[in-house]
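> What follows is a group of structures, each given as structure tokens.
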Structure I
Amino acid sequence: MEQIHSRSQRRSWQQRLLWPFAPVRIDYLLFLILMLGKILYLHSNLHLQNIDMNALDVITAIGSILLASFWTLWLPRRGRIIGLIIADVLLSVLLFADLVYFRYFQDFITIPVLMQAGQVESLGGSIRELIHTNDILLFADVLLLLIVGIVLIIRRITRGKRITASSNRWNGSDVSSSRSRRVVTRLLQGVGVLVLGCLLTFGPIKYATSTWAIGLFVGNWWNMSLYNVTGVLGFHGYDVYRYAEDHFGSGSQLSAAQTNEVKDWFAAKQDTRSQKGDDDLFGAYKGSNVIAIQGEAFMNFVVGKSFNGQEITPNINRLMKDSIYFSQYYHQTGQGRTSDADMASNASLHPLPTGSVFTRYADHEYDTLPNILNKQGYDSYVFHAYEPSFWNRSVMYQNMGYTKFFSKNDYTIDEPLGWSLGDKSFFRQSVEKMSEVQQPFYSFLITLSSHHPFTLPASVQELDMGDLSGTTFGDYIQSLHYVDAALGEMEQDLKDKGLWDKTILLFYGDHDDSLKDKAPMEEFLGKELSDLDMEQLMNQVPMLIHLPDGAHAGTYDTPAGQLDMTPSILHLLGVDASPYYLMGNDMFNKKEDKLVVLRTGAFTDGKVFYIPSADGVFEHGTAYDLKTRQTTNLERARSGFEEAQKRLNISDEVITHDLIREFHSEKSGGTSNSSK
């Protein structure tokens, strides 16, 4: 017994000497290896151009894992194991959610997105299709860790009893001293890992933002550019900081110089807009009803096309003969997708780089088409046969000035299809409601039947898609054919109700179909597609405008986008748009520039198309000559790039700082209440 006690004393002496340098536990090292593997798996599934996983990125990833888990080293062994399991589960869920979200939105989940997380349940089949079998790798270790953790805890309890029995022979001061050393050891280990994590994380980020990524955190037009520097965990850390700074910190304040820059830009825009010139379209349709239809995921490449001898959009093709058709019309959406298209089209502002304006800033003031038309004696209505709270519509539509929002609660679900009511019944019931209201009116309709995952019952599938039958792409084409048929029936209903000859009818798509695979697109179009082809195809949606008398029909190849809808409608109705803060171009005013800017920073002026690199560096992007469709000198795109960034920044400032409320208040001689 004396020999055992002597051996214990020697171990105690050695521990006193070496305790400051006690190694990190094997369980913590295992956690680091597993989390790094999961981050590498996530990255391998992103397939982002010009974004790789180099040595610095791996270092940053390791550093961010250390920062996310250093606190577990401050816990006793049992608590550390439990803490690591909890951290593993939470981070794995985060990476999995990011991966699924990225496959649909080409972006990561952010705090603003989490604020609208109630929508996830409604995605249903869409989410199931976005989950791949290999994704189980993100959770394969969780069960193992739980088993190991339980075994270690049991062993710890058993060992603790033996130690307690032996320690009763020692004096109390030895036990107290041993516990104190263990506490200090854990404290120093945790602090050491925290410091190391900061060095490994912020060192590479500092290097990047001092060299090739200068200005990244000032003009981050795309979250993937941030990810390229910070890594996925670093991105989420910055997202938390950005949200807190945006809502609670000094970043919520805008300097006088920044505010004046916004004012000056709009002053120049409004001055150009007031110069109508010899325009026979301005006010030519004053007092007409306006019906704007936003087609879910309706892309432009199907218009006028046939497959296996079948017209995909026969009704749109027919309407084009006596309508204005913009063949180079772009959606300008971001994370908010359908709600972004709504905002861009009706408020003529760019969407935010993260989240949706509808959910983040529904209480701010905007110059919207319904609000403007209300001042002209119009009543404004919005129709969407879905839950009124989705995308916070019930709140946002009231702020936008709609007289009434007809939601799912106002429809008879007599044609259940896809997410809700089939578009044929939706159009029919909506026209019935429009026929009962006072004219003139503005009606905004949002369709649903062509929503991802595009699965329609066989009874309404009319096309023979050949080899594409049963594929998601084939289902998508089937859904567009159905929407086109619904549009044809709506045209007849409007004629039957006596509204057709009194109405400006617009039909456009809200965003792309989220199907990035080039092969089925090439099979459908019967040709190979270049990078420029794919970029344009994925961003172009149809814009069809039928005037009451069918005049001015033809195909216009002038570049335009969703921000242009409101000022263009006001032009046709003879409403002066110059007093309003609208960023879009008037498609019918030849004096306005025709620059179309996408949320990613891509842009076109009709001569050049610029595709930005994922890292956001101008020199890493690609410029194309639209005549030759070949790459061209980047310098041809520099001024457009700078103006595109300026417009995106101005729009963000207008929205986040509620500047339109401030500007209106100044004009009316009041004081601003938007010191946000």
Structure II
Amino acid sequence: MGNVHNPALKYRPEVDGLRAVAVIPVILFHSGLHVFSGGFVGVDVFFVISGYLITSIILSEMMAGRFSLVTFYERRARRILPSLFVMMLICLPAAWLILDPPDFKYFAKSLVAVPVFSSNLLFWLESGYFDASAELKPLLHTWTLAVEEQYYVLFPLLLMLTWRLGRVWILALLAAGAVASLTMAQVGAAQGSSTSFYLLHARAWELLVGSFIAFYFSWRPRVEDARGPLNQWAALLGIGMIAYAVFAFDSNTPFPGLNALVPTLGAALIILFATPKTWVGAVLSSRGFVFIGLISYSAYLWHQPVFAFARQSTFKEPSAAVMLPLAGLSLLLAYLSWRYVEQAFRQKTTFSRKRIFTLGALGSVLFMAFGMAGYLSNGFNQRFNIDRALDSEFAETEVRSRCEHNADGKGRGIGFCLFGMANPHGTPDLAVFGDSHSEALLPAFDAAARGRAETIVHIGLGGCPPLLGLDVANGNYDPGVCTQLADREFEYVKSHGIQRVVLVARWTLYTDGDYGQSELSKYFLVSEQSRIKSREASRRVFTQALDRTIEAYRSIGTQLYVVAQVPQQTINPKNLYYRLARLADDPESQKLQLVNDVSVPLAKHGALQRYSRELFERHDERGRIKLVKLDDLFCKGQTCLIGDVSSFYQDFNHLNAHGASLIVGTLDARIFQ
């Protein structure tokens, strides 16, 4: 490495204080406090701290000629595994008592993934970090541990292989890797991809920011008592950048990527310039900040399962009056974990290297075996006396399965499918186009068509609105697929002379997002004229595409029907009806009252759908379309019901077979008359 100084590894209380600055916003963000809408950036601060501290240790030992991979992984095992495994162990009885079989099955998968530090891959495959269902996963937060450990499998090996090249070449290689990682993170963030949020390739640059600081101090040792203007103002800027990200960012902020530079560079400035003699360093070095910093790892471990099990225990989001005491409970559990688990397992005289590795391997095998058993047994569904037929209520519809043999999974090759009387030699009487909501309603269209001896043709893709001249920027398929699909739909109708076309979609997905969001979270609509990703721009594209679609179908003499979106629920019906099934001895009236209490209020449903609904109503009043409303079937009084004795929905917004059966009469009267 040439003329390189041994990095000072003296204890830095201000860095422990920075851990507190990282963990508290994360906890408060997950508690649901909207003021901490960007609290998730605390994870990025942790990555920088981790990269700095671990790289400092590695460099110190490598320069002294005593670095050992075995010793390095022993330290990681002592630091990570004991508190992690204790937390997981205590989660088991809570999950057993609280989680319904489908949720326990998901939990079981995480028990398999966490010990081998691959939970980031699991949660990436399952959902997005900001999805409503993510808050209900007790081990969701372990994705960060997976990212770190994947990094620390590769990083020491890279240093060992390149050590003889010298500092300049090593830093050049790491810098190239950091730039590539940041680029991939930015591309993924711009596309709204959860890949860049969860996976190492888009997060490595954040850990490398900390590693670069360690390299810098190995070259120019820090002045421990510096207090000059540069130190003062740079540290203040750093804490200001972190604070800005915590309070200004939210789930709609493209992240990570360039936006993640704000908290990561803020953390870097504090590590570089803060000392106990600076204003920021003095605050971070205070007893309270240092104490929370010391227990921050355990606090991070405990807060998510505490919050998740609290949310799983009720059907409505717990209030701040509940969540804040639970945040306090997380800190108490963190202290106990730090005091009696973390501290104990760091004592080499008590727990030797062999014992640490043996216990780590044994714990991993046991958790993975139990997780595999939970998964294969469908969440140990024998725990409760529940009719297994309940599962079928929430199964995804497969009415189009016979038509999907040419689909390539990327939105291409999907075919037109006939229903009703399904005369393969005649012209379909009716076309139904749309996204996944059109497929959810297919059983109802099929029943109505059979009653009238008519044939229906259907095609559609989840996340593709059936409107001409638009695309979904961050959608489920390759760019252009939704545009091409809408063109195919129109050409099919034109070439077959179909007189009636019905458009069905989750319209608010493209104009408003979800309940409680001021912006769309993913499905931004774009066109050749507008590539802006915002709710306002998406609404403009939607409005223009609707006009274009209406004019196109009117020009060929086709009557266009639009089915208004069914009420979207705020809770998962699976959780509700599995819970009701466990309450078999309760009076039926009491169960129905619970259903009513947790169903979405009519006002909330109306507010979400106001923009698209008013747009459709204006076109309906002018005779340009025929609007088919379904609210009266599901909304009674001031509530839009999630079900009756059984669910109307298979998930938050798609009707199941029972729900679809309720609309057959309306379709028959309004469309098949």
Structure III
Amino acid sequence: MATYLVTGATGLIGRHFVAELLRRPDTDAVYLLVREQSQERLARLASTWPNPEKIRTVVGDVSRPRLGIADDRLPEKIDHVVHLAALYDLTADDETSAAANVDGTRHVVELAAAIGARCLHHVSSVAVAGDHRGRFTEEMFDAGQRLPTPYHRTKFESERLVRTQSEVPWRIYRPAVVVGDSVTGEMDKIDGPYYFFAGLSRLTSLPSVPLVFPDIGDTNIVPVDYVAAAMAYLVNQPGLDGHAFHLVNPEPQSARYVYNAFARAAGAPVATAELDPRITKPLLNLVKLAEHVPGVTIARDAVLDRLGIPPELLTTLTFEPKFDSKATRDALAGSGIEMPQLSEYADVLWRYWREHLDPFRARRHGGRGELDGRRVVITGASSGIGRATALKVAAAGGVPLLVARRQHELEEVRAEIEAAGGHADIYPCDLTDGEAVDKMVAQMLAEQPSVDMLVNNAGRSIRRSVQLSYGRMHDYERAMAINYFGAVRLILALLPHMVERRFGHIVNVSSIGVQGIAPRFSAYVASKAALDYFSRIVATETHGAGITFTTVHMPLVRTPMIRPTRIYDAFPTKSPEQAAGMVLEALCKRPKHIGTPTGFMIQAAYAVAPGVVNAIAYQGYRIFPDSTAAGGSGRVKIGKGERHLSAAAAALARLTRGFHW
């Protein structure tokens, strides 16, 4: 019977390896090193393992001397110390990699010596071979190879620590590129070839035409179940101390072979021919030279970022060395453990990635269209544009999450949606109350499978000249409270959820007034302009996370908001349904901006001739009076009253259709 101490048991190889150990009849106990904050995760994993009664958890950390384990937490005899914990990250810097891989290994070596372990089993990597050209055997280690990344360098140094110590017998295991389980597809994170799956999925829409693939070299991919089974067997075989084992595919896999295996699984075009190396090599050299041209690297990295591919991966995409694994295969002879061919299980890996790991899976929609199955938060949903938008979203297969202050009005909108065969949920909330918004968002995220989109429609409009606003600072504060701070508060509350899912779309219902100069709207338009620029800036910061923004510069719409201004009765306006059509376009097509020809015309005119536009706006200020509701004297009337327009006013209203004067 044997006892084991295992580090890194919650990692991909670790969890499979521990399961293999627990299945063995000669396993007495498996002590698992776990950090304080990872105990719950380990407990979840342990519930899926066989013979969990053999598990013993030991709280500690490889970053601490002797792993931070108290002397009384281990039995007197540990047969095997298996060191799996490491940082597998090509993008990490030297300091971070060294702390995890080198210092961690040093502490494991010290503990193994202190407890008198019979053997120290160290999981290294084929990365120790660096850029060695040609055959790299299991006996080779320091062959003068160059180590291109911090990961390569620290894996090499950690293996050196194990090899050069003399207190504990050792065995070393060097896996190649480890992918998911060949039977279940289970994988814990995006790594290795998985980085390219998002790009490959985009090729599925291409016609099935033959492709010519560049000969960029060979790689070596192995499934985690093979690595775990081979290790569990080799750990327990006698007479193997002082040896290294290459857990690799016996033959290198060309990049074209790997691409075709996954392309067939994805339904993408396959490569039927390979570009001659005499052509490929000069092209690759040209690409490398182009990196020194200003702007090329930025453009390349921008494309890679959209696909979720770290640029560092390009330098380690293929292997220079060819890994000899004869000794490993000889040691495994008779065990029944064999390496499956990638082409036989690539479809299993692809399906698991698509269902569980695809960072962009939240961007997929149902068969009815872009909004099918989407959860769309709509503020100001009890009336006007918000209500009309909710009805259209539900009709398109979406689930509107209705937000407004008055619950009974939201219930009426929900009843209307359900009567038409749709579904909606209501969340009464005052968006100017920060605590209330936080509680509402927490409730949403607890009740909904996701929140995909947000329409910031709720708002307050104030039409009052500055001469009537000298003592009314509260007008500006109230406009900002709902139009700007309310919208920003909700965006900030939902962004972490959207960023985590790498998908989210935010529609801000702004105003045509932001595109020009709208007299008497200094409070309202300023609050909308603030939201416009907040969104422009945040859109750049969240671009890589798949978060997009659309600003709708809405023209005048006949809603209860404009009712106090009686002259608008004579203005050409859009209906709430027409306005909702603009919002729906923003949700479905997700452009940066939606507006009207009038708005674009005014915006362009101001860019070219701001003085002229200012003069015209001043004339509009003179001929369109303050309304009585805004505190106007009522003595200045146009025509037969506020509802009627002079000929000049009517002409200007037609010329600037949809603009609110």
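Where a number appears in this text, it was derived from the coordinates with a stated rule and is not lab data. Quick caveat: nothing in here was measured; it's all calculated off a predicted structure. Cβ atoms are built from the backbone, for glycine too; each structure is taken alone.
> Upon calculation of Rg/Rh (Cα atoms, Kirkwood Rh) from the atomic coordinates, which of the structures I, II, III produces 1.11?
Details: I: 1.06; II: 1.02; III: 1.11.
Value 1.11 for Rg/Rh (Cα atoms, Kirkwood Rh) corresponds to III out of I, II, III.
> Can you tell which of I, II, III yields -16000 when helix-only ellipticity at 222 nm (-39500 (n - 2.57) for each DSSP H run of 4 or more, over all residues; to 500) is derived from it? It would help to have the intermediate numbers written out before the result.
Working: I: -16000; II: -18000; III: -12000.
Checking each candidate, the match is I.
> Hey, Kirkwood radius over Cα pairs in Å, for residues 182-501 alone derived from one of I, II, III reads 23.5; which structure?
On the way: I: 23.5; II: 26.0; III: 24.7.
Source structure: I.
> Here's a follow-up. Please compute distance in nm of label points 7 Å out along Cα→Cβ at positions 318 and 462 for structures I, II, III and give me the label with the greatest value.
Values: I: 0.9; II: 3.0; III: 6.7.
Comparing I, II, III by distance in nm of label points 7 Å out along Cα→Cβ at positions 318 and 462, the maximum is at III.
> Among the shown structures I, II, III, from which was the value 18 of relative contact order in percent (Cα under 8 Å, 6 or more apart) calculated? Can you show the working numbers first?
Values: I: 18; II: 15; III: 9.
Value 18 for relative contact order in percent (Cα under 8 Å, 6 or more apart) corresponds to I out of I, II, III.
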